[in-house]
Structure I
Amino acid sequence: MSHPQSPDRFHEDKASYTVRGAGTPDIEAGVEAIRTTLKTLPVRPGVYRMQDARGDVLYVGKARALRNRVANYTQVDRLPKRLQRMVSQTRSMTIVTTNSEAEALLLEAQLIKRFRPPYNVLLRDDKSFPFILLREDHAFPRVQKHRGARKYKGRYYGPFASAGSVTRTINALQKLFLLRSCTDSFFANRSRPCLLYQIRRCSAPCVGRIDDAGYAELVKDAQDFLGGKSTAVQKKLGQAMQAASEALDFEQAAVLRDRLKALTFIQGSQAINADGLGDADIFALAAKGGAMCIQAFFIRGGQNWGHRSFFPVHTAEVSEDEVLASFMAQFYEEVPPPKLILSDRAPAECELMAQALGERLGAKVRIEVPQRGARTRLIQQAQRNAVEALDRRLAETTTQARVLDEMVERFGLDGVPDRIEIYDNSHIQGTNALGAMVVAGPEGFRKNAYRKFNIRNPDTTPGDDFAMMREVFERRFGRAAREDPDRDGGEWPDLVLIDGGKGQLSAARAILEDMGIEDVCMIGVAKGPDRNAGREVFHMPDGREITFPLNHPVLFYLQRLRDEAHRFAIGAHRQKRSKAITVSSLDEVPGIGPSRKKALLMHFGTAKAVKSAALEDLQKAPGVSKAVAQQVYDYFHG
């Protein structure tokens, strides 16, 4: 059975029940809403969503028999305090029926990741995992790093724990197999080998330094290596080096020697010994001080492709096996599961989890808790890493808490801010202007809440930072006022940092006052004399100017917030500028698609040359008919 991509696939089985309560949130109103839903609930598998009076999702759960499972919420005295609070806020429910409990588990994980309910255990991870992609949509396949949807034809290898581990592996693969990493357009326009060929990281198929058969053999070797057959590849290279040496072809022998060194480097850089394990993921959970850490090792083809620590949230009053089960379901929502999962403990409903992941993969998945042998040593190493990562996290959290407490005292804030927003603008002489918003909290940066605002008001003077800030604030806080007027959705900032001095702060306050918003706490961050880091001046709304000694922890923290906003704004601006560079005047010609545009550019070299070309010359371009040539000529010549 295929993995559900959208709740729409359950449309025929879907029934939605909505009961609105009145008055303040209380247990009786919540129980009554649930009981009303129970009257029409079927006894079959499915997923239920608890919603508050505004329709926001409080909790997502799955059940083998919906009526029986939901009925448990009416027995309030038997519920833990956490779920009692949830029932007291419940005013409606939405029910989606499924064909099996395993299918319900997969849909539950999908909806939890979409709605991020406050009463579910959440896997807080803002970035998708990187993969290595060996593309197969070209006569000479390229190797590249890939994130996101799998829209290219080819073989995907991963997940890798980080972009750094992917980069190191790709570098080693280039040395080992000499595969190209350049784009197709770069490949098509080469007349001589590039630098990668000179430093022996590419076989230069672009200029015929290797034939189709030779390159195909390199690709096959790379596939074997990434698929776990590194020993066979090593043996093949060793034999080829020996043969070249015996034939007195010492230059070729040296090339093969360097490739063998690259292979040895990859094998020697493994943090754990996973020989004979094939494809597997290893998980271990550590709990301490009310926090939990899950350590994951990714093994593919017997090679360790890195490890990562996860810190799930909303774990209070939830057992460790339930936390692990929720983590696995959400983790494998985006990452294809391997056939073997090793864990230091069995997740809740282990057999059901294995069945659901098997449906996700399209093959049998085993979840094992090793008790003896080499696999127990892998589990012990994962447990040790989990404990160490959790200790570091708790230490950082304690330090962060002290910094935030001192910041509250120095600035006279009402309390520790749960949401801090930092704003910055970026442009070059007014071009490609945009504003950026970075969000941070007690637990660190919340990258999934970052936002960029393209400056699109025609009345904004290029380079006018005050006008840009007005547009950003009007859009940001105007939307917040419309969507969350009661400010109970967690989307309003407790503190706003403005990159600028007294003037920028006054302008920002005036913008919000014009919108009827007067109670948002703001602080202006000016760079101080000579714009030296460490001499920043913090401007308060009441006119106070606060400075900190060099090396003060609060100063370091605020510098980090400002620098992150600056980094994000600059990155977004560069991305926008790069995109603008690729825009051509040919894009505006009616009837000219990507293939004809490419044909014209390849023939004439530049869009300017196309624009000035005679009609007869346009007709000579390959793939361009007389009618299309006439259309292009008329567009540019009126």
Structure II
Amino acid sequence: MTATPSTRLPRVRASELIGRGWLNTGGRDVTLADLRGKVVVLDFWTFCCINCLHVLDELREVEERFRDVLVVVGVHSPKFVHEADPVALAAAVERYEVHHPVLDDPELVTWSAYTARAWPTLVVIDPEGYVVAQMAGEGHRHNLEVLLEELVAEHDAKGTLHRGDGPYVPPAPTAGTLRFPAKVVALPGGSLLVADAGHHALTEVAADGSTLLRRIGSAERGLVDGGPDAARFSEPNGLALVPEHLRDALGYDVLVADTVNHALRGVRLADGHVTTVAGTGEQLMVGAADNVRGGGTGAGYDGPALDVRLSSPWDVVWSAALGAFVVAMAGNHTLWTFDGTRLRHVAGTMNEGLLDGPGADAWLAQPSGLSVGPDGRVWVADSETSALRWLDPADGTLHTAVGEGLFDFGHRDGRADQARLQHPLGVAALPDGSVLVADTYNGAVRRYVPPADGEPAGAGDVTTVARDLAEPSGLLVLPGGVAGDGGLDVLVVESAAHRVTRVALPAGAGQVVDGGAHRTQRPVTDLAPGDVLLDVVFTPAAGQKYDDRFGPSTRLQVSSTPPGLLLDGAGDDVPLTRALRLDPAVGEGVLHVTAHAASCDADPSVEYPACHLNAQDWGVPVRVVEGAPASLTLPLHG
């Protein structure tokens, strides 16, 4: 959003905030009238979405800087069925340390009133109650601060700005040994090390899963190396034991995916010392040309580990076949390898979706759990597509075992190509070649049995082996963990219950559940049959210009489900406008739109200008209706 009034949206009164209820307000409802005199930023989010979590982090310092004049209101508009559960939402608000009021909008009433079409979307309302900006996606902190500075100056001069506290009321603190734990590994001595994300620490517990032995990390959010009391993490998630033969050479025993710090950390178990071993602490923005500190271009550039920017690494696992750790980079939908000194991008184009094939061409969507099978396959819990996928280390190709796409999910067992998961975060390969999945939003552990030799890929089988768990996010098959009946003993990290639970899984198949298949329900946009103009609106911020140093500064990709909905206009091109032609015989479907736009400081005297890449994926449900609008406008930024 540029800071000049000429590029603001037309003055339109903001719609009232309507939903099921409020969080972080001490039990009271909040109206726009209560917020008059403040600059208001509505953050439309859903707690499954990594881009939404990035925006929460971007907003923390903005909220602090403008604390007496700004009120951020989170409008939680869920994608998955589980996210519409008010208990799950309250847990997520606590988990992610959301320090502003949150409107629970399960029916997407307020979402629709503000014509939001993507998670996340920011809407800025001035102190007089008018909408002045709307921007989709992440990476808008700089532009938002420019706009806030202008609005504060303007309304301070007019006398319409009211300084002071907003309506936020912090919830009562909770205490316990663990707080929103994520993953767990077994240590050589028999104890367990837990990624204690809510405490921003690693917690070592006894084999019973609950007796506290020690903490590694000060329990304060931050990126600080040092001993166990001084070191700081920020929502650590993934853990991997370093192979014994590499521990002395590397100088640490456990590799940690320190998610919100965009870093990998090494932990020496003897004294709990923590060292940053990969990442700069800055987020890799999709398409950024300066992704490697000190040189190199392109998001897939291989580089020295401490010079490469990462994006929300969520899990790590050692692959003997690759001779490196595999890193699930949830923040930009990719897989990387880390050999102890260098990082290499191995799969994912950074587009969000489900597309198999060579790693360089494949699409993922928030890969969040990893495990290596006995045959060397790297199994991936691809959370936003509710999919179980695997990487072939021999040729780098990506394959899908279970899952359909970004908006298809459910709790359905049976043949793999008909089975459905709901936002899985964890995975554990078993010695017999089958795979356990922590099916997080279904509160279940599922088991996938691959097809027998000669059967088609979709002929694998999915069953449910444990239910009624509280957001299971990590799995650990206990060493030698075969129960007396031939089953397995598995530790399940129940993140929302703040505990690690031992579950005895029976031998053979589990029960077959059919809780149905679902598609994400979002308001449908009516469009005219035939020719439709798609316009993605982007304006560089004040003092910036389009960045074309490394080629075109914009990119627009368009496709549809079903493909026949688009008679013309599908494909990849530079301009942010596209002439589409919709088939009235198909009638309805989803338009998939991905837009990128890069801008840099325009001052020619700046030798190394700061650059910003804005990127967003939209899935817009549409219905072809005679007399409907013949244009579709999507605000990337502006």
Structure III
Amino acid sequence: MKWLERVPAWAVLTGLVAASTALRSLAARGVDSPWIAPDEIVYALLGRSLWESGELSILGADTGFYSLLYPALVGGPLSVADAETGHAILHMLQALVVSCTAIPVYLWGRRLMRAPYALAAATLTLALPALGYSALVMSETLFLPVAMLALWSLARTLERPTAGRQAVLALAVTAAVVTRLQALVFVPVFVTAVLVQAALDRDRFVLRRFAPALGVVAVATAVLAVLAGSGSLGAYAAAGEGSYDLGAAARFVGYHAAGVILISGIVPALALLLLWLTTVPAPETPRALRAFLAVTLAYIPWLVLEVGVFASREIGHLAGRDLATAAPLTLLGFAVWLDRGAPRPQPLTSFVALAAAAGLLVLPIRRLAEIDTIHDTLELIPLSELAAGSRELAFALAVATAIALLVLLPRRFAGLLPPVVLVALAFTSVVAAREAERQSGLRETALLGGSPSWVDDAGVDGVAYLYAGEPRWTVVWQHLYWNRSIDEVWTLAGSTVPGPLPQQPIFPRSNGRIASAEGPLDAPAVIAPTNVTLVGERIAEIRQQGLLAAGLVLWRPEPPTRAATVTTGVLANGDIVDPATMTVFACTEGRLEATLLGKAGNPVSLRLDGITRRVVEVPGGTVWRGVLETKPYATEDGICEFGIASEGLLGSTRLEFVRR
């Protein structure tokens, strides 16, 4: 391996970044559709709008501030090509961007340790599961390298607080904030880091040298207070509203303190703790290392507090991705600890290890590793694939193994720790990539019928999406991501699509005319679920899985845009578990034609306008075909409401209103 020593460190680092980019790009190839909705689609639509119109908006409406730099990054690929091509280009671009996190890690590391250890920290950083968000449209992709630049800039400023370095720090922090509003935590972090540095340097005049930066912090704090009061903080506006339960907040802060240990691979975080405890009291500590310690002592606790309190009310589970920027710091600390001889004084090491193990083992791991929450903590995906009853045991064994390695491994074998951590992180990253691919495929098949851009493929523009209350509301966001021809969203019968989506509530009039509170609405084409029919021509259709409606239909309405029927209470497979209703607009002479399948075998009531008009027998295993005429029962208000009710399960293959 002598040849390796002759290779310049910059060449090794370049190779690492290139290899990471290639591997991350390859892993992302199977992620064919967004997984985390609406977050991914919000960023995508903001980016597309920024590149096409110069505005951060969704469907032309203001959403409040979410990010500037990240939409600017993703908007290019998602605007210059068709949706599928742009999606693929974005994966490659994001793989490169997130892999560049290793560059500030290495450059910072060279100020603290020898080159091989700095390269080890960079290598471990590239194996972090959190880098897997590059396969998704998530701001972590850009926030990781930008936040590391800001933290490194803070450390350099603490070392030597020149005006130039303070200006660079201000720019780096600003870049972090306009990438992700979570970076507002840098305001208290900076003040705390300066105070910690003053304590470590035993220099009470340090604050004077930071006067320019502290002045900027004061102004920034005032601006943030104004923005928070005006509700202009986008996704984070709700975080400052209302109150938090103190007990829940404290519990979640504890969970997220353990979460920092978890996302770094356990051993690196414990090594950083030992570095704090063994190095901070030492008067001969180099100035660069004191600055690193000040940054980590300020940033990690404030980050845990911010994320833990936020998660206690807004998330309800472990938000590992919001802690991701702490992981490279623990890996740097791990490398410094190794370079300084891996000191493990007793009984201090055992106390630290046992305290960390206790914090990890009190995590409600069975609940945190559920399939519905693991998108926020990719490190738990391997546990989510186990049976619920096995998760605690597997997690306990992993924690015990990591603790044993830290405490019991002889010092002469300490060099084995980085490869072990690398294997653990890489294994988790691979499993996480596979799960992201699986979840993406499930969503594409279930929500998009396996044809994401089916609306654009129909060659129509000015499409309105009519949402009728489907519980899996993410189908609307998925369609907006893949189909640029959708210009507006209509919501029926008081339903609402969660998220920052401009949407128009509609109420069909008695003649079926689609209208909002402001007046009638028209669109050249309308997407509607199969339980809603319009007056016009069916252009295209997809079938979906696991939804209430059987699929979606793209209509070319006959002007003016009118609804023909709305059916409720019928599942996608035709089963009727609640009383089924079919509302018919512009109802004149006609009849409901029904084909019913006897399952429970109970009598079936056929109703019109709330009154039972017929009772028919549909014994189990039999088929009943019949009609219910509008005359002489229907009222003259223009709306007929047919109903089908039976005790127990009833099947159907056809419910259709036929006009005369």
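Taking percent of Cα pairs over 46 Å apart as the criterion, the highest value among I, II, III goes to I. Among candidates I, II, III, the computation of distance in nm of label points 7 Å out along Cα→Cβ at positions 55 and 279 that gave 2.2 used structure II. For the structures shown (I, II, III), distance in nm of label points 7 Å out along Cα→Cβ at positions 47 and 191 is largest in I. For distance in nm of label points 7 Å out along Cα→Cβ at positions 111 and 447, the highest value in the series I, II, III is held by structure III.
Out of I, II, III, which one gives -14000 for helix-only ellipticity at 222 nm (-39500 (n - 2.57) for each DSSP H run of 4 or more, over all residues; to 500) as computed from the coordinates? The value was obtained from structure I.
Out of I, II, III, which structure matches 2.3 when distance in nm of label points 7 Å out along Cα→Cβ at positions 119 and 623 is calculated? Going label by label, the one that fits is II.
Just so you know, all these numbers are worked out from the coordinates, no wet-lab data involved. Small disclaimer: the values here were computed from a predicted structure and weren't measured. Cβ atoms are built from the backbone, for glycine too; each structure is taken alone.
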